[in-house]
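What follows is a group of structures, each given as structure tokens.
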Structure I
Amino acid sequence: MKKVKLISSILFYPARLLAIAYIIVTLYSALSIITEWSYILFDGGKSFSVCYPFTETKFMNGENSWGYKIFNFLIPLGFYGLFFLLLSNVFNAFRQPKLFTEYGVKQLKWFCIINIFILPVNTILADNFSDKIEEGLIVVAVIHFILGIFSYFLAAIFSQGVNLQNEQDLYI
């Protein structure tokens, strides 16, 4: 059990830092696209680039259509911010003194929901509202779906663990 707490304590921090980074990049990109600040069009207006702040150095590139910007650019960036935030919350649940808690079950359920529903729904929306789906996005959606199913099973096991732990606490 000490190894689980050690590993989850180590993984908590990089996951939380990635969450913060993705959320900041998502918000910055949205601000840049909406206000056209640090934003460049190229290839005759077919492509865009979000630049590093206060520069004209390209940071992230994409296709210049609103369907692409929303469904293939901003939503996936935001999804990974949410993904890493919930992942860090799951690692945080494994760091606690008690392994089977309602907090842990709740974090696993949220992690399950976003992996099963958000990315596959976004993939369907991207297919309908943008000219193309990014290469490999379907494979990534399937991987997240499988990860969501696995976390669903873990949530069910943890929920049972919470129930058994509560029953045992009543007998003591």
Structure II
Amino acid sequence: MAEVKTELLAIYLQDHLAGATAAVELCRRAAGAHQGSSLGDVLEVLTLEATSDRQALVDLMALMEVPPDRIKMAAAWLGEKVGRLKLNGALMRRSPLSDVVELEAMRMALEWKAAGWRVLRALSDFEPRLAAADLEGLLARAADQITRVEDLRLTVARERLTDSRGP
């Protein structure tokens, strides 16, 4: 039977934790920018789910005896902050494009998260500790999140990128 390369799996998990950390920060920022609105409410739910999914990964890493890589985590956190500085036509305030770009980043992060859960599910045949995680549930939630964010992204893009005043 094949064996999991534990050192490489540790790096893989640490990379995904760094990505999850950046994704949670992105969700928090986007939700905060729209606090009190229907968009903010949806983003707040996504933030709670992203935080829960990140914790599921932390718990799985603890079970696997894989410590978080503090340098990767700090770099991911800082990278998300630097990602706020984009030339989007509004230097001192949020651009209408900020929402579209942030939702696109969320969509990519969700796809990456789902890909990670799929890899771990495939490895669970070789690593019994992975079988203890609810990978099917995490995958199902990721798929649902992808659908919700994609619907939201297209709605926001239509609102921001069209002239609703008509001809």
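When Cα extents along the principal axes in Å is computed for each of I, II, the one that comes out at 73, 34, 23 is I. Looking at relative contact order in percent (Cα under 8 Å, 6 or more apart) for structures I, II, the greatest value goes to II. Among candidates I, II, the computation of helix-only ellipticity at 222 nm (-39500 (n - 2.57) for each DSSP H run of 4 or more, over all residues; to 500) that gave -26000 used structure II. Source structure of the calculated read-out (log10 I(q)/I(0) by the Debye sum over Cα atoms at q = 0.14, 0.17, 0.20, 0.33 Å⁻¹, for residues 94-141 alone, -0.50, -0.60, -0.69, -1.14) within I, II: I.
Quick note: the coordinates plus some simple rules give every number you see, no bench work behind them. Given the structure is predicted, the values throughout are model-derived calculations rather than measurements.
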